[in-house]
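In the part that follows, the structures are each spelled out as structure tokens.
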Structure P
Amino acid sequence: MTPRFVAVCASLLALALAAPAVAQEEEESSRFSGMFQLDWTNAYYFRGILQEREGLIFQPWAELYVNLYSSEDGFLRDLTIGAGMWNSFQSERTLAGSVDGGDQNQWWYEADYYPLISMDFAGGLSLLTVYYFYTSPNDAFTTVQELNFKLSWDDSEAFGAWSMQPWVNVATEIVNTSYGPQEGTGLQFGIGPTLYAAEDESFTLTAPAEVGLSLDDYYEGSNGENHTFGYANVGLAASIPLSFVPESAGAWSLILSGKYFFFGHQLESDSTPDTTGNRGRGSYPVGMASISVAF
């Protein structure tokens, strides 16, 4: 591992461990909260677009939130602002240094920065607005800016055990593009029903499923043709709270998940060396192990 990799992970972990202590001191009066998570995966796909599926891939991320408004009744129930940082460290260093002659030996493939606004409404509806800056510390790609609007519905009160937890997200590229020659707009939607939840909250099993489409040039071919279907995936995710960790250190969990991706024609057939297509693969399994702490 590179020194920078160790330093960044240590810094994020220190932030995650330090914040719960502050939260404990302020107790219920605190409007501050956050989350830190460290993911390990066998492959990294960004909305069906292959970034890496060889070597070691570690993806630490952290988010901090400030609650501005909270109410038990009325149309608006919660208003929260925040910011986050998401990273991907990849031992293969694929495409490293391809932009402006950058550092070809650096593991740090991606660093994303984003402010966010979250609003919860009556009836379980939530709207999350995020503006992403997708950057590459090892110059594997040029910086992309993207605006996202994600609408979610917590339908557990309405449907109980049959709750599907549906969501839909619209992503509009503002500056540069993650795929194809022109900025585009993509649509993603999915569900996350709970298959099993232990009464003592010691284990939860969910079955997420997701579809990604192009509304306008999001999955664009080299000839400028728009391909509507990008990808779909189905999976299972098991969450296990680590109850042996003291409450003063936050709420820790182990998450084990797996997804199976299915790719549209454009992403499957894109196999040229200087792109991140799927090299003729129409499907691919992705597994992930995560340690998460909320505070």
Structure Q
Amino acid sequence: MRVPEARDARIAEHLTLDGVGTGVAGTVPGVTVITAFALSAASGVALFVYVQHTSRQLRVGGLLELVGNDLRRELDHRIPGLPRTEDPAVVTADVSGNVVGVDHDGLVAEARRVGCMLQLVPVMGDFVPHGAPLLRAERPLPDRERLRRLVEIQDERTPPADPAYGIRKLVDVAQRALGTSSNDATTATQTINRLHDCLRRIADRPFPTGRFHDETGELRLVVRMLRWDGYVRLAFDEIRLAAPVYPQVTRRLVAAIEDLKTIAPVDRHPPLDRQLRLLERAVRETLSDDDADAALVPDGQGIGSGADIAR
């Protein structure tokens, strides 16, 4: 009877931690220590996953998707739909969301395998409703599910493959700063600094054509992409519309646009000239002549380094 008791005592010693001896003959309950480490690691992973999941659900996109999913289920329940006949030459979205990734090489390979040319219908970042066209071809497509998997859709836009989204967020910051509840022209000016820097980087660079060919030179995929005039309008249109009553902002806009004209090729000047023309018209309709003249002086600081005040 003593052998089992001794064995049970040894097991209990390894599974419980009453104390750790510090002498030469001291023992450490190994199973308990390993279990503690494992549980600590599991707790850390669980906390990380929980925080990630919660932060995702609390973002605007996550909240809107949650409400939208509930609404779709209710509409499908109350207003049942009829089966739709799909065009065999069109690939439709099986979920709703924003286009955040496109496997161009994969689409080119599939188009070559089928022997056709594909057209991507939405632009990167576009919201695509459920059942809306993603891809079109001039002939029936045998494996539309495989093609569908090559276009990634999520519930909100992401910056890595969508640089226009980064500009969009900067413009939103400027708009909020110029709202009647904020009147923070300095923040809007700092935002223009970043927009100016980003546009200057691409002002003289060649843009992707959006036309993808296979190894033989055959055109296989056509993708619509934002061009120079699109980036200029995205960066400046909405800020320009809100800026006329803020001389600090208008002066910074003029400085940014005129600097871009020094580096952009001549054929890219018209979108910049349009911004200057519309900005001047709006400022002169809003301010008196003297104030309008001052508000249209190029100034890298907004108010602080213009030729009319810094000599």
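Computed values, structure above
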{"quantity": "Structure responsible for 15.2, with Kirkwood radius over Cα pairs in Å, for residues 42-105 alone calculated and labels P, Q on offer", "calculated": "P"}
{"quantity": "Read-out helix-only ellipticity at 222 nm (-39500 (n - 2.57) for each DSSP H run of 4 or more, over all residues; to 500), computed value -17500, structure in P, Q", "calculated": "Q"}
{"quantity": "Of the structures P, Q, the one that -0.89, -0.97 was derived from, the read-out being log10 I(q)/I(0) by the Debye sum over Cα atoms at q = 0.11, 0.12 Å⁻¹", "calculated": "Q"}
{"quantity": "Per FRET efficiency 1/(1 + (r/R0)^6) of positions 122 and 266 (r between Cβ atoms, R0 = 35 Å, to 0.05), the highest-valued of structures P, Q", "calculated": "Q"}
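Taken together, the values in this text are just the output of simple stated rules run on the coordinates, not laboratory data. These numbers were taken from a predicted model, which means no experiment stands behind them. Cβ atoms are built from the backbone, for glycine too; each structure is taken alone.
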